[in-house]
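*Asks:* Once you scroll down, you'll see the structures, which are given as structure tokens.
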Structure I
Amino acid sequence: MSVSVQQQDFDVGAEIAALTAGRPQIGAVASFVGLVRDANDGAGVSRMELEHYPGMTEKALEDIVAEARTRWDIMDVRVIHRYGPLRPGERIVLVIVAGAHRGEAFAACEFIMDYLKTRAPFWKKEKTAAGERWVEAREADDEAVRRWSS
């Protein structure tokens, strides 16, 4: 398991290669890459600034991954979340889950991303033509997490 909160960009292919190198027992890799959109809630977005609380954020991500590992039979996980100023089209987040079979890897990857969206302590501010605004939590993200409550 590896969690990073960083300003620098990441190479998706290199991260997958590093996670799976020398591990022929891995039969499936599921991944998710989140990108900055150029619009949100009907307004154009020219920049997004992500803030976090160092130490607390990494711990929250580690706890999310640990929970996924108790629910599914997965072999390894890599999570990278960026912070700082980002422009539309830039990568924000990467979740990679490796397992023996695709079902476990897909489910764990989706779970981690759903929980990351609602439980990880990141604050997002968007720059629009009307000025800067903080991004509010979305009910759809909360609904996505509720389905894992069983």
Structure II
Amino acid sequence: MDNTDVLILNALSENARVSASVLSEKVNLSVSAVIERIKKLESAGVIKQYTTVLDEQKLGLDVTAFICILMDHPRFNEQFTQFARKKSAIVECNYVAGDYDYLIKIRTDSTRSLERLLDEVKSVPGVGRTKTLLVLSASKQAHTPISLKSE
């Protein structure tokens, strides 16, 4: 991967629908060379999928929360991750190091539905303790730009 690939990836991260001709102007390559690079990045698994970023508030999903979860024992981990995969309100489930085992991100329509989901989380076998953080506002939500060197 070189700087041109990085430029292409960052442009696609900002807008997956950007045309190859616009990309070719940004990176000073022919359209066919840009298309070939994108195909190689897809085949290598660097580009896993293309997606749409939704405005959750316009969809009525006004409540964002993070729940930290401490499991009683690692033997319960698989059951918990299966539970998390089934719940559409759980938009991220991360296995983490530190005082807790999992950090999940919730998007829901109300504190009432957050409360119901929290009760469900606490009912999953092996969940020992939770800590809920309610998001008041987000000052940054963006794609992840990449570079070839550490910043």
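*Asks:* I have 16.0 for mean count of other Cβ atoms within 10 Å over residues 2-9, calculated from one of the structures I, II. Which structure is it?
*Replies:* That value comes from structure II.
*Asks:* Given a value of 100 for volume of the Cα convex hull per residue in Å³, for residues 50-137 alone, point me to the structure among I, II it was derived from.
*Replies:* This figure was derived from I.
*Asks:* Another question about this same structure. Between I, II, which one scores greatest on distance in nm of label points 7 Å out along Cα→Cβ at positions 18 and 122?
*Replies:* The maximum falls on structure II.
*Asks:* As an exercise: relative contact order in percent (Cα under 8 Å, 6 or more apart), calculated from one structure in I, II, equals 33. Which structure is it?
*Replies:* The correct label is I.
*Asks:* Determine which structure produced the value 38, 19, 13 for semi-axes √(5λ) of the Cα gyration tensor in Å, calculated from the coordinates; the candidates are I, II.
*Replies:* Of the options listed, only II reproduces it.
All of the numbers you see were taken from the coordinates with simple rules; none came from a lab. Bear in mind the structure is a predicted one, so any value in this text is a computation, not a measurement. Cβ atoms are built from the backbone, for glycine too; each structure is taken alone.
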